[in-house]
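Below you'll find a set of structures to go through.
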Structure P
Amino acid sequence: MLAEFYCGQVTDIYARTGARYFRLRDYSNLDHAQIMTRVKEAFDLSQK
């Protein structure tokens, strides 16, 4: 995996769901399902 780390194993992660793009800072060892779960949780919270 090629990544520029922020601190330790933390890096910026970019994700797309539908037509929207998201950027989050989290651990570099997250798999696709974990990243999408975190994006959807954060998106649902901001919509309330």
Structure Q
Amino acid sequence: NNADIDDDNDGYSDSDELADGTDPLDANSVPMGGLSLILIKAFLDKQKAAQ
């Protein structure tokens, strides 16, 4: 439905999902926010330092 800005009702607009490469029709496919990327990088850096 093009009149609905969030077709899968996951809280992210269809345009945001398309811009991030996620599926705007799948509620389980959501954009990753900046904080998530920061946490992933911190985790990977810690793992690398422990080796």
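Here are the numbers:
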{"read-out": "Given 21, 11, 10 for semi-axes √(5λ) of the Cα gyration tensor in Å, calculated: source structure among P, Q", "value": "P"}
{"read-out": "Structure with the greatest value (metric relative contact order in percent (Cα under 8 Å, 6 or more apart), set P, Q)", "value": "P"}
{"read-out": "Entry that produces -11000 once helix-only ellipticity at 222 nm (-39500 (n - 2.57) for each DSSP H run of 4 or more, over all residues; to 500) is calculated, selected from P, Q", "value": "P"}
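We did not get these values from a lab; they are worked out from the coordinates using the rules stated. Since the model is a prediction, treat every value here as computed from it, not as a measurement.
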